[in-house]
Structure P
Amino acid sequence: MDIALVYLLLIGFGILVYVLLDGFSLGVGILSPLLKNSDNKAIAMKSLSHIWDSNQTWLVFGGVVLFVAFPAAYAFVLSNLYLPIILMLVALIFRGVAFEFRFKSDRSQPWWDFSFSFGSILATFCQGIVLGALVGEMSSGKTMADPVEWLTPFSITTGFALISGYGLLGACWLVRKTEASLQEVAKKLAQKFLFLMLTFFAVVSIWMLVDQPEIAQRWLVLPDSLILVPLPLLSLFFSYKLWAALRAEQEPGLKPLGYAMGLFMTAFGGLVAGVFPYIIPGRLTIWQAIAPDKSVYFTLVGIVIFVPVILAYNIYAYRTFSGKTSMKDGY
């Protein structure tokens, strides 16, 4: 068994689940200033009250697995991207505090609304900065001893791209969880953020193809490009279905959120296809970074036990609170 590949799949799974679940949670915060009405903001926050903290379990999972399986990569990321990671964590703290204080306050309520929205925007932007800083190094030819230039035009662009993507997920979540006028507002916001996301993702993709020969080789040269053709085609399919679901007059249910998540999964698949087999793009492969066998096999036992438990809890929570959100009952 190729244990390095197994752990790469585990980290990829953890990151993808985090992006999909906490992505719409952060997205609701990104959209909060656009909801204007105080009751609408309250309903938007209440729709997340039962799941926002459990969604972040997957961020912890990804970090722990990276630390155990690829300690060299963990040390490199933390030492080179310390500032954006710390800013992200501080933003998540302010955001989490807002959930607890917003509904207990009167005069300070606008400040907690600001804490919720600003924390969500800053956390998302920092995640995009980290992604852009790592992927932007793909063709640099640098070694592990060289530092990462994390604040660049490319990383700033990926930061805004992720804000637009999370905003789309958040709008689709509100389409599912709300009714009447707020649902209509969420539909319109989802259409706008779909356009923004596709624009930013196209810019980032073209930028990577032009600036990074290794990725261009995989995507544009036969026969590798034939294997990857389904990914952009699926992106177009999910985009069309999402647009149609948002424009339909009947209750859309989970369709918009499902299509938006499908769009994210194809984008994530394209990113992985471009950088594989690197764990630190352009610098360190998964086989170079993998920890000793005793460590990774011991940890694998715990992962096999606890990941199904986490999944079961998440499924139970989402099914239990699967209805529409209202000011009366909260969920």
Structure Q
Amino acid sequence: MKILITGGAGFIGSNLADRLLSAGHDIVVVDNFNDYYDVSLKEKNVCANLNNPHYKLYRVDICDQDAISRVFSDNDISVVVHLAARAGVRPSLENPVAYVETNILGTVNVLEQMKLHNIKKLVFASSSSVYGNCRAEKFSEDLKVTEPISPYAATKSACEQIIYTYHHLYNINAVCLRFFTVYGPRQRPDLAIRKFVEKIESGVPIDMYGDGSTRRDYTYIDDIISGICAAIKYDKTGYEIINLGGGEPITLKRMIETIEKVLGKSAIINKQPMQPGDVDKTVCDWKKANNLLGYIPQTTFEQGIKKFKEWKNENI
């Protein structure tokens, strides 16, 4: 099977490409290698596969309609895994127009090519941020997500609805996966766990926003990749929104304490006020993922931090 991965040079996309190649699939990757973070990190993510005859890389932007059209015309694609997006809640407050252009218009460009080339299977990377400051004890897919508190979250929610429209009109079968705070090898340098590990190891102060009580449902990369692979195979219904999370919300304070324990070194903490756009908690209800995809998160938070530290020591 030939699978297109948009954003395939990034953190999640490159790990997914490796897994799917090892499973015998042909992989087409689209990535614009933008400078949101150090481009050399993405180059490292893809370098091992560049000479693989089952791997093809296109350095193009999903907003470039002509370039994306050529990718679809040149390849007999069976499944699209759409991960490409402008990431980050806080940066979206600074440049919302760019987030709308890439995340929404770019997604429409991909959907239009799927329509034109009669490609019937899409897996889309949504986000737990669509739940906003939800007060529910657990975030389940049937909750209303009409109050996003960042432009990034709003674009992800809008994409879920646009994808449903294309499913309804053109019979594109889609699984929208709401990822809950993914971490692990190849994690972006702007994300908290990588920043904290690097700074604590170096004796540099870390910024702690709020009083440390905010909670995140951290999900190890291997579990996310397993969920995506299961979603690629899923064919029972035409459109689904499914949470993928770790199932164990971790407070910011506990996250720091766990990193300290794994590193054997204390953090220097610089307390900061809560940031606009940040949610108080994310708590994943993954029952639906289990029922439809057979998804069960395998990696505890401490295990994940240990694995990330091992990867970092070998690769950075």
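Every read-out reported here was derived from the displayed coordinates using simple, explicitly stated rules and does not represent laboratory data. The structure displayed is predicted, hence computed values, not measured ones. Cβ atoms are built from the backbone, for glycine too; each structure is taken alone.
Determine which structure produced the value 1.4 for distance in nm of label points 7 Å out along Cα→Cβ at positions 17 and 265, calculated from the coordinates; the candidates are P, Q. This figure was derived from P.
When distance in nm of label points 7 Å out along Cα→Cβ at positions 169 and 233 is computed across structures P, Q, the figure 3.3 traces back to Q.
Kindly point out which one of P, Q the value 0.96 was derived from, the read-out being Cα Rg over 2.2 N^0.38 Å. Source structure: Q.
When FRET efficiency 1/(1 + (r/R0)^6) of positions 25 and 217 (r between Cβ atoms, R0 = 41 Å, to 0.05) is calculated for each of structures P, Q, structure Q gives the greatest result.
helix-only ellipticity at 222 nm (-39500 (n - 2.57) for each DSSP H run of 4 or more, over all residues; to 500) computed as -12500: which structure among P, Q? Before the final figure, lay out each step's value.
Working: P: -26000; Q: -12500.
Here the read-out was taken from Q.
With relative contact order in percent (Cα under 8 Å, 6 or more apart) coming out at 18, pick the structure among P, Q it was computed from.
Numbers: P: 24; Q: 18.
So the calculation was done on Q.
When FRET efficiency 1/(1 + (r/R0)^6) of positions 161 and 193 (r between Cβ atoms, R0 = 30 Å, to 0.05) is computed across structures P, Q, the figure 0.45 traces back to Q.
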